[in-house]
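Chemist: Following this line, the structures themselves.
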Structure I
């Protein structure tokens, strides 16, 4: 199946953050578009997360580790681990894969 992300409905999470989500049962993909200055609060979720920067760059805090992530670079965050991220200076687009814990599938 071919996926055209422009056809996946966009959700405006904030003035600086738009997300498109494609649920595939045991996992889901998201494309995030961020404006400079965006940042989120510390949080965790049960899904493991693999995040890849398609364009721009971001800073990711995973517990006590700080990662400067540029275009073409990826991070992995285990489920249940506290993290946050920010886009300091440039428009950024990321692709994320979230793997749901066993038993949470649809």
Structure II
């Protein structure tokens, strides 16, 4: 029941708002439509600019993330190579000690 009252009050308020807007509109119908059309065009331009800005920011973010990923991968590759080299050196030392002892 409470939801039905809320919906009724909403539609009542909507109707009163529309009626008040029509009665007290400061401009004629054609002027109002032109103003709405202009504002809609401005909104469209605003959204276009913001979407381009967002696209640029996303591209910069992706580039930065890829560069960081490459740097991390290179560091890990270098660390792995150093570990492999250290392992080979340790194997050589161990094998020369073993060979020298025999």
Structure III
């Protein structure tokens, strides 16, 4: 399994607008489970030790193939409007993905 995190920073005071937009975007993506079938999803915001302007959108998938398939769905025209709306809130240069593989699968425990 893989934990895939999309990290962004947003301008000070814009967290609520971004979270509202992300909530709508995620509701659309996960409503029919075609984007990341069977995936777990959550959104995190900075609190202590990290700025409240830092937001992480996280999805846990079974394989990198599942993640890539989901990314292909996201890159379709259906989600283009959300991406354009989000772009105006993302601090340039802050957007990046971090992908972790669950350790128990690395050392053969599963």
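Chemist: Here distance in nm of label points 7 Å out along Cα→Cβ at positions 28 and 68 was calculated and came to 2.6; which of the structures I, II, III was it taken from?
Modeler: Computed on structure III.
Chemist: Given that FRET efficiency 1/(1 + (r/R0)^6) of positions 4 and 36 (r between Cβ atoms, R0 = 30 Å, to 0.05), derived from a single structure, equals 1.00, which label among I, II, III identifies that structure?
Modeler: So the calculation was done on III.
Chemist: A follow-up question, please. Can you spot which of I, II, III the value 0 was calculated from, given it is helix-only ellipticity at 222 nm (-39500 (n - 2.57) for each DSSP H run of 4 or more, over all residues; to 500)?
Modeler: Only structure I yields this read-out.
Chemist: Next question, about the same structure. If mean projected area of the Cα convex hull in nm² is calculated from each of I, II, III, which structure is the one that comes out at 7.7?
Modeler: It was calculated from structure III.
Chemist: Suppose Rg/Rh (Cα atoms, Kirkwood Rh), for residues 44-83 alone works out to 1.12; of I, II, III, which structure was it derived from?
Modeler: Going through each structure in turn, the value belongs to III.
Every number here is computed from the coordinates shown, using simple stated rules; none is lab data. Remember, predicted model here, so these are calculated numbers, not experimental data. Cβ atoms are built from the backbone, for glycine too; each structure is taken alone.
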